[in-house]
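Taken together, the values in this text are just the output of simple stated rules run on the coordinates, not laboratory data. What you are looking at is a predicted structure, and each value in this text was computed from that prediction instead of being measured.
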Structure P
């Protein structure tokens, strides 16, 4: 099996989607009662506190816990009004502060892997329950994926081995038959190796160095480092020459993680 990073992800700042967060709150009778710059400062502080807890413990809460207890903790919002819109807010946050583009060659790689008999799926750190599914559908690649495992659903974040094990159980396979492809050492490579994956590949992204800044020098190393997703094909053909187009001869599978 294999997991692969499908997206270029860029951080953003204030966007129309960001202002939409305020609009959604106000439309549901939740008025921050402070200037916009104070609102953003408070919510950013809440996000930082949650990230520190979440990444430090390798755990993820659901939107109905994250927003009232962390992101919006400095506001006296009516919890009963807030809870029904927390998933909407979570999805808006994902599309506000991260701009995602499908990597060059991603669709071609998925098709090539599928034709060789690999099984595909996703493991994602994401604080929204449904954002990953929406992104896959928007780019027309949801149909390639046999499983989508999301941290906000499982309660575990990469690199916690349990989120990898959950996906393995859902795909009814074993770790040694799998290859994981991700853009970070700290989340993807370490997590996959600790979960016992047969191979772990790093595809370098614009945020790899930033995300891995605190990674120890003696941390787990990838079996391969690539710059382009299509580089996966000849490498897999070399190390796994028995994969065939005939589905009756399939012997392993592939997951494809992102974020």
Structure Q
């Protein structure tokens, strides 16, 4: 457990330990094709060979209001429905938003209560809640994620899922460079503890002026899913994904009452 007020390991110290231990394991691991993790988005799995590559880091980018948080919520709840551990790194009361969406989309509220939050929101407004972490304490965030998933107890039988919503707040309160470093260390930590069983969604608010940010994050992620919306509707494109053919085609999708987000 994290001791409040005690020293928190730096990103560098976590990275060094995980890298050394991971190197010792590397020689014993065989090269295998990644298994697939269902996305929870109707119509998407058929486009990407059955789901996300297990253990991958997925960037979900688009302007505000395009459906990114709904996408992330469905991904988490789909995992919990199949007994996969689910952690939400919440910078903007996303857990409360998911509860509100549950009524509109007829989601199972008992599943929502099983989401394990890393609360990076209440610290910003001077309040304390369960699992509250300062948004700038990257090392503490990584430790808490591992604790909530129970990764140190051995491989998760049904895998794990993480959603960071919104990663834009990490960049805003810190810097792009340090936030990218955080992702690199998070990946190293999860890969050491769980090999490739934990799949992570990084949600980013982005527009035409944020291409530098997107490109920087693409260096440390395995896939990019872009969402957009205009007067013709909502659209989704898988522009890149490890071990998966992509077509750079915008596919229409809808967010409907009683259903949630699904490709048309």
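Annotations
- Value 25, calculated as percent of Cα pairs over 32 Å apart, assigned to which of P, Q: P
- Structure with the greatest value (metric percent of Cα pairs over 22 Å apart, for residues 34-185 alone, set P, Q): P
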